[in-house]
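Got some structures for you, see below.
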Structure 1
Amino acid sequence: MKGELLYQGKAKSVYHSDKIDEVVITYRDDASAFNGVKVSALKDKGRVNNLFNAYIMQKLNHEGIKTHFIQTLNDCDSLVKKLQMIPVECVVRNVAAGSICKRLGLHRGEVFKTPVFEFFLKDDALGDPMINESHILCFGWADQAEIDQMKEITLKINTILQQMFDQAGLILVDYKLEFGRFHGELLLGDEFSPDGCRLWDKDTKEVFDKDRFREDLGDVIGHYKLVAKRIGLAL
């Protein structure tokens, strides 16, 4: 089922499958931060993120969110629909952390009255700059209907996952999502794992996400596994 390499990113590789409209995603143990400035290999990361993402995608599918996910093939490989990806990241922030603190002079941990939604251009060479709807329309990355749909779906996912993580004693601080087109339909693509979100313990504010790698806090994958255990996923 796994054919020739189609694309290799910083932490995942995409391969052709035996069907023209499906591809195989391999989750690797590679880790990177600061647009590839900091890189390392974290044992068991590929397996953990693959199975974590599958668990989240299946939950979202059950909640009516259409995704590219089809099934896991083994510990590190998943079969997904082949999307024409929109080069835009949809970011939702529930609590101040990361770049928004620097941009707006906010204190880390400040809880927002309503979720903050932001668009970023997916371009490592440019440092994934923040963009707005006018940029997206002007440069033809998506049309207005797709923009509206991406925002609506992203915020709906926020409601679903905030509740799930809250019940697990965790705060969903922020996260990013990516979307793509499949036969004219907009689907959630890429992945949802602790690599692409921030998760803090509700009581202690201990970090359970990729910031452990960025900030050299240690035991990165151990904390990913603890998140999985809290939400009911046995790894």
Structure 2
Amino acid sequence: MDGKLFFRAISRFVAGLVLVGLLLFLPAGSIRYAQGWLLMGILFIPMFVAGLIMMKKNPELLKKRLNGKEKEREQREVVLFSGIMFLAAFILAGLSFRFGWLMLPFPVSIIASVIFLAAYALYAEVLRENAYLSRTIEVQEEQKVIDTGLYGVVRHPMYMATVFLFLAMPLVLGAFLSFLVMLCYIPIIVKRIQNEEKVLAEGLQGYEEYRGKVKYRMFPYIW
């Protein structure tokens, strides 16, 4: 096992765990925010397990997933806007719990949790299919076009999974106002895909043919 990679991955995991906890429970003014604990559980437990699996079976993929430094200016803007969106959504969820702002009934949180976990499974399948999935937009050395499995249905199945993940999060938290904030993810991810496809078309051999073969970007028969 790569000790340096393990330490880096664990450090990122703990930092994310602490940050999300603070963003939720400090504005909530209480640790009795049940939906907050529910999200923490379904978000970080599968993340920890997936990290261990990647550490053992595909450490190179884990390295790529830990690299978040974008080279493209447009993608740096996407990362910035996404960060602002998440900060606003989590803080607003805590405040909604604290002050009772349009909180949704708990059964909604349970249904959203099932959707979230299903999207997590979809995300894991995409990672299994595509070993080139860096967090940053780039054409890697010896990269090939993946056109099997989910990639034979839509060109960006990972982003399809993240749409369900991110829109389910505020519903798990029971915070309708946070859900409205998270809707901003849709134009953000559209911007990311448009730039990513430009980069791939210019630098990845066979990508233009793949775009002609697989018509839809994220959702079959929609877009």
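Compute FRET efficiency 1/(1 + (r/R0)^6) of positions 27 and 147 (r between Cβ atoms, R0 = 35 Å, to 0.05) for each of 1, 2 and report the one that scores greatest.
Sorting by FRET efficiency 1/(1 + (r/R0)^6) of positions 27 and 147 (r between Cβ atoms, R0 = 35 Å, to 0.05) in descending order puts 1 first.
Between 1, 2, which one scores greatest on distance in nm of label points 7 Å out along Cα→Cβ at positions 171 and 203?
2
Looking at structures 1, 2, which one was helix-only ellipticity at 222 nm (-39500 (n - 2.57) for each DSSP H run of 4 or more, over all residues; to 500) calculated from, given that it came out as -24000?
2
With mean count of other Cβ atoms within 10 Å over residues 187-194 derived from the coordinates and found to be 16.5, which of 1, 2 does the value describe?
Comparing all candidates, it corresponds to 2.
Compare Rg/Rh (Cα atoms, Kirkwood Rh) across structures 1, 2 and report the one with the greatest value.
For this comparison of Rg/Rh (Cα atoms, Kirkwood Rh), the top structure is 2.
Out of 1, 2, which structure matches 17 when relative contact order in percent (Cα under 8 Å, 6 or more apart) is calculated?
The value was obtained from structure 1.
All of the numbers you see were taken from the coordinates with simple rules; none came from a lab. These numbers come from a predicted model, not from an experiment. Cβ atoms are built from the backbone, for glycine too; each structure is taken alone.
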